[in-house]
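In what follows, structures are represented as C-alpha cells.
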Structure P
Amino acid sequence: MFEDFNEVICLGKGGSYSEIAKDRLFKTYDLFMYQRSLNSIKECIDYVDENSNAITVLPVETTYKGIIRETIDNLIITKNQNIQILAETIVPVNDCILSKTTEFYSITGLISNPNALAKCKTFVRDEMPRQLNVVIAENMEDSARMLNNYNLTYAIIGTPKTAELYNLNILKEHIEDFKINNRRFIVVGDGETKPTGHDKTSIVLFLDDHQGALLDIVQVFVKYHINITQINSKMVSTNASEQAVFIDFDGHKEDDIIKKLITDLTPQSKGMRIIGSYSAF
C-alpha cells in the first residue's frame, strides 16, 4: 500500500502529535520516508494533492472536540480525486512540562503557544507559580528553540517526543485539562488499499436540506445491516440549501455488500465521494 510513497508530510514539528502519529504508523507498517513539516492542514493536503509520491498524517477527530472539520473539508475538495484515507491510528494526548532543569518547583517562566496554554489552563493556574512569566511562542518547535534563550528556571509545554528531540527533562506529565483525551489521525494520499476483514469506509454525501433526507440515507444502511460508526453534517458553503454528510461505517468498498450499499446510496444524493476504505484501528 505504501511502497509507491517516499515522502511524509507532518502537521507541525518539534514533537507535534502529527509526528507522534507518524512514528506509530511507521512502526506498524515498517516504513521509512523523508519527512517534511508544514504549518496548516490545508498546506498538507494541498501538498499531497500536487505530489502523488507523498502522504500526509493529519488529525481528524479528538475525544472532547469531535470531528476536525478543516481536515475533512479540505480532503473532499482535492483536485486529484484519487486522494483518500489510507490508514488511521489513535494517539493519546500527553501534554508535559519540559525543561533543562530537573526541579519542577524552581520554574518561574513558561514558554508555550496559545493552543497548548488553553488546553492546560487549569494546571498552569493551580500548580504553577502565581507570578509565572508566560512567553508566547508560535508552535511547539518555537517553544523548544526559544528555551535556549532563557535560564534554567524556564520550561515549555510539549510532548514526550519534544523532550526526546531536544534533550529535555519531563517534569510533569498529563497536564491537559481533559485527562481522557485521544486524537485520531489519518494517513492521506493517492493510493489504494486492500480489504483486511477489519475495515472502515468513509464517504461524503451531498444532500438537499429537506425533511427526511438523512433518514432515507440511514435506512439504506439498515437495509444491509451495516453499522454506522460516525455521522456528521454541515452546510455547503456555496449552497445554503445543501448539506454535506460525512459517514464512517464498517466494511471495505471492495466488499460485495458495500458495493450494493453504494449503489443504493447513489440515487439518494446529489453527489457522493468515497474518501477512503482502510483498516480500522
Structure Q
Amino acid sequence: MAKVVTMGEIMLRLSTPNNEKFIQADEFDINYGGGEANVAVSLANYGHDAEFITAVPANPIGECAVAALRKYNVGTKHIARSGERLGIYFLETGSAMRASNVVYDRAHSAISTATPDQFNFDEIFADADWFHFTGITPAVSDAAIDLTEAALKAAKAHGVTVSVDLNFRKKLWSSEKAQKVMTNLMQYVDVCIGNEEDAEKVLGFKPGNTDVTSGELELAGYVDIFNQMADKFGFKYIISSLRESHSASDNGWSACIMDGKTREFYHSRKYHITPLLTV
C-alpha cells in the first residue's frame, strides 16, 4: 500500500443533533475533522499508510484532535504544537429543502500562524508516495499560503505525486485571491480534483451549459474544461464529481476523469446519496 501524506487544518466540530437548527439546539455533538484530515482517515481505513500534517495548540483540546486521528491509525508524529487555539466550526445539518449551515470560528487558529520551519519536510516526504492538499488550507491565512507552497516544493523535490482538491470556500477568501494563489500552486500538481464551481472560482474555468440544480449535466462541458486545464497546467489527471442537488438530503452523484496525456475521458455510473458535510 502507498504512503500518503495530507496536510491541512483539523477543527473541533460542534453540530446540532437530529437535524435541529441552531436556535432549537440545547446541546452540540462533538467531533474533530477537516477536509484533508478526513481524507487521511479514509485512506487509513482502506489500509494505506496515511499521515496527517498540521499544527494544534499545546493544550488538552489540541491533544484530543490528535487522538481522534490516532484512533483511526493515521500517523501524527509530525504534527506541530503551536499557536493559541484550535479552529472551531458550528454545523447545522440540512434536511430536505433546508440547506446545511456552517459558522466558522477559526481566526488565529494554530495552522493559520504555523511556519515552514516547524516541520521537517525532508523527513516527512522521504518515504512518501503521494501528497494531498486542498484549497482550504491556503485560504486560511497568508502564512498558510507560504506553508502550503513550502510543503509542495519539498514533495516535488522528493519525487512525490501531488494531488489537490480545489475546494473553494467563499467564507474564507474571494475568488480573485483564490485564483491568484492557486494558479501559482498548480505548477506542483499532478492530479487535480474539483467540481464545476471550484474550477470556475479557483482557476477561472467554466464548462458550458451546466447547472447543478437543474438535474441535467452536460458532459461535453467537462471535456472542454478538462482539456483547457490539461493544456494550461499539464495535469496528469483531472477529476470532477458531478453533483445533482435535489435537496439537502437527496443528491445524485457521479464522477468523471480525464487522462491529461491521452485525453481519454471516463464517466462513472450515477449514485443516489445522502450527503455528509465536510469542511
Structure R
Amino acid sequence: MTGWLLAPAPLARVAVLRVIAYVFVPVDVLLTTTWVRAHAQVPGELYVPLQIGRLFPLPTPGPWVEVLQVVLVLAALVAAGAAVRDRLPRVTGWLVALLYLEWMVVAMSYGKVDHDRFAFLVLLFVLPSVGRAPLRSQERTEAAGWALTVVALAVVATYTLAAVAKIRFGGWDWVDGATLTRAVLRRSTPLSEWLLDVPVLLTAAQYGIILMELVIAPLLLVRWRDPRITWWLALGFLGFHLMTFSMITIIFLPHCIALLALLPLERLVRQRERAPA
C-alpha cells in the first residue's frame, strides 16, 4: 500500500497542474460561481453552515464575502506566478486552498452541496505539500506521487459515492425511470432533443452511468504496466463530461481540472522545449 501511495511521479506534472489550477480559480470565482458573492446580502438566518463551519468558528456571510472574492482572486494569480517561477509554493498554495475552502463554505451552506468541488479542493490542498517543483524538472519524487495519488482517490470517490447517492436517495427508479428524459426536457440542446423520441437509449445511458461510476472509475487507481491505459481512461471521463455539457449544458469544471492530474501534463513542457526556435 505504501509503495502504491508513494509511487514516484514527475515533479513537472505537479508544476503544470499548479499553474492550471491557480489560473482556474479566478475563472471559477468570477465566472462560474459569481452567485456566491450574492450571499453577502442574504439574511444570516438562512445560513446553515456545513460540518466544517460548525466545528470551526467561521463567520456568518456578510459584506466581507465581497472582500474574500477579491483576495482569493489576487492570491490565486500570485500563486500561479509563483508556480511558474517555483517560488514559495507552500505559502501561496495553502493560502489559496484555505481561501477557496471558505469560498465553498459560503457557497454550499444554503441547502445545496455540489459534489464536483470535492476533488478540486483536495487538489488545492495537496499541491503545496510537494514543495519545490520546477516546470522543466526531469525528477520523479514520492512527494509528487503521493499528491497525485490522493487526487486520483478523490476523483474516484466522487464518481463512486455519486452512484451510491443516486441509489440511496433516488432508489432504482433513478436507473429505470425517466431521470435523463427529465434532464433533456429541462436543459436540452439540438444534440440531445432527438433522444426524446428514443427513450430506450436514455434508460440505457442511465445504466451506463452507474456502471461507469461504480466499475470503470476505480480502474483509474490501477497501476497499469502501460500508463497510457490510465491516460485513455482519464480522457474518456473528460469526454463524458464534454458530452454531458453538449447535451444538457451541465459540466463539472473543477472536477475536470482534478482529472488532469491523471494525464502526462509534463509532456507539455518537454514538447515546448523541443520545439524549433
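Readers should treat all values here as calculations from the given coordinates under stated rules, not as data from a laboratory. Note that the coordinates shown come from a computational prediction; the quantities given were computed from them, not determined experimentally. Cβ atoms are built from the backbone, for glycine too; each structure is taken alone.
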Assuming 14 is relative contact order in percent (Cα under 8 Å, 6 or more apart) as calculated from a single structure, say which of P, Q, R it is.
Q
Given a computed value of 3.1 for distance in nm of label points 7 Å out along Cα→Cβ at positions 204 and 268, which structure among P, Q, R does it belong to?
Q
If you rank structures P, Q, R by mean count of other Cβ atoms within 10 Å over residues 4-11, the highest one is Q
With log10 I(q)/I(0) by the Debye sum over Cα atoms at q = 0.10, 0.11, 0.15 Å⁻¹ computed for every candidate in P, Q, R, -0.60, -0.71, -1.09 is reproduced by structure P
Hey, percent of Cα pairs over 13 Å apart, for residues 12-59 alone derived from one of P, Q, R reads 56; which structure?
P
